[in-house]
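*Asks:* Given below, in the form of structure tokens, are the structures.
Read-outs: derived from the displayed coordinates by stated rules, not from any lab. Just so we're clear, the structure is a prediction, and the values are computed from it rather than from any experiment. Cβ atoms are built from the backbone, for glycine too; each structure is taken alone.
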Structure 1
Amino acid sequence: MTDRLPPLTALRAFDAAARHMSFQDAAGELNVTPAALSFQIKSLEEHLGAPLFHRLNRRVELTEAGIALAPQTTEGFQTLTAGWRAAKRVLDSGILTVTAGPAFTAKWLAPRLFHFAQGHPEVELRFAATLRTLDFATDDVDIAIRFGPTDTATDPKLHEALRIAEWVTPMMHPDLAARFPTPASLRDATIIFDDSIAFLRSSVSWEDWFAACGIDAGDLHGPRFSQADHAIDAAQAGAGVVMGRVSLAEAALRQGQLVAPFEVALVPRADFRVLCPKGAETRPNTRAFLDWLRGELQRMEDHTKGRRMILAP
């Protein structure tokens, strides 16, 4: 038996038929007739010297040889597709695709895009605002910004360009600041709860912040939000006081739409990581975005002045 590979079209026909377990459905996926697909599979079986399918009444089943071939064929075509997409991304020099969570995209990236566009008109930025785990090879993504525990190891296939620190402290509309001048006075305020980082092992709750100030929080009540940006929006509208994340509230703090008047801030055992495939950090567009990102992060440091940072329990 020769190890010479059969034609790629025949393998493609087999892969589609093995996934669908239907010659007709596979033919529809490949935009060929069922007869043409059946011919390709027959030629593949002749090349192998054994049948790959049991032809039954109105259905097909894989033979033992077909079961052995199917997963490797699927993996092979996935690898080819990933390589083809990677090659196209290298040639698509004007496009840079960044993925980040919806809240970070809306509150941190979007308000700053004008500055990047001014300095880099040759780059077309595209954003995938999702918390779903994306694959650099198959999802056409160049840079990923993801939030998670600080002690989680980075995938060795990826380049960790930088980390973005996070901390939280009470934030409110400026009009509320005079009504609640001390940490203790916040017990009488409408409390806005942001449940978006409740998944962390460390806690950055209102109770933890009051405890860090040496105050008994008592029984706290108020609206709860599963999305951090929605909680920030409610505070900006004057609906109450939020335990705000600086990464998402920085623009509002800088523009005076929110104030964070108290010294104590909690630091969760988590941060943002900016990731790209190893080697991709040297590409001109990726390097330009990462350099711009570092410059923007320096502006966030102004908000840490005069604060007492306490690591969350």
Structure 2
Amino acid sequence: MTSIEVQALTKEYGTRRAVDHLTFSVLPGRVTGFLGPNGAGKSTTMRLVLGLDRPTSGTATIGGRPYADLHEPLRRVGALLDAQAAHGSRTGRDHLGILAAANRIPRARVEEALEETGLASVARRRVKTYSLGMRQRLGIAAALLGDPEVIMLDEPSNGLDPEGIIWIRELLRRLAREGRTVLVSSHLMNETASFADHLVVLGRGRLLADTPMREFIHARVEPSVRIRTTDPTALKAALAQHGHDAAEHTDGHWTVHHARVDEIGRIISAAGVPLLELAAQEGTLEQAYLDLTSDETEFTAPSQEA
């Protein structure tokens, strides 16, 4: 299958460097989450990969070739960058039909894409009557139209209702299982955590991380363990013997920081401490992301602390 290769990619607009010597790969068979604060260069990078902008220096290729050199590119790469791009006076079916004809894609694929994205019942309506979520689905349908090996989506969950968010999550996972190359830019950390296998993180145009998602989280956020017991004295004594401190909370539960639940479970079991609750509190993608990008955010609100 086909990978996306970015090598020393740089894009300058006057004196501003939007993308700064980026190098990373997006490989088949997994969903790669593309993260970064506003102004980090994600959208610019995606435009450079798709040949919509010319780089100042460096290269961006798909299967070893620039996008502009691809024959019938919709069959190779499906992309959603702007859900508002479809002409409002056309029907959803006509919009896809024009794209199919221009890329010699069988007309049957139009109907399949409409079905796959849940738009078959509104295919005859004009796009200007579509909600934001429906336009988003139409953009995804266009990306899938050529049955491409590479899929690039910018904020695909934008405007979708809860059912639509579950649908796009399952779609992305299925595309990766089929061996396709999937790159998804998003600001929704919890949602990205639900589908991404790998992360590429930018800050001010530079590469901050290129790593499997679980490794990204574990490297930046230490796990903790939540405990409830009827014998706090015995709990603290057992943990202290093994070099752990437990912090008490007002609702009666205890937290052991920088620890994993299997280790703490063995200690408590061996000491015979009565348990009401023992649960892992793993770090989240949001915590790890904020830890990494706290100094890379271009636009921030003032602190609300007094």
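*Asks:* Name the one structure among 1, 2 that distance in nm of label points 7 Å out along Cα→Cβ at positions 178 and 202 of 2.7 was derived from.
*Replies:* 2
*Asks:* Among the shown structures 1, 2, from which was the value 6, 23, 26, 20, 13, 9, 3, 0 of P(r) over Cα pairs in 10 Å bins from 0, in percent calculated?
*Replies:* So the calculation was done on 2.
*Asks:* Check the numbers for distance in nm of label points 7 Å out along Cα→Cβ at positions 10 and 50 across 1, 2 and tell me which is largest.
*Replies:* Largest calculated value belongs to 2.
*Asks:* Please compute mean count of other Cβ atoms within 10 Å over residues 130-137 for structures 1, 2 and give me the label with the greatest value.
*Replies:* 2
*Asks:* Assign the value 3.1, calculated as distance in nm of label points 7 Å out along Cα→Cβ at positions 234 and 282, to the correct structure from 1, 2.
*Replies:* Comparing all candidates, it corresponds to 2.
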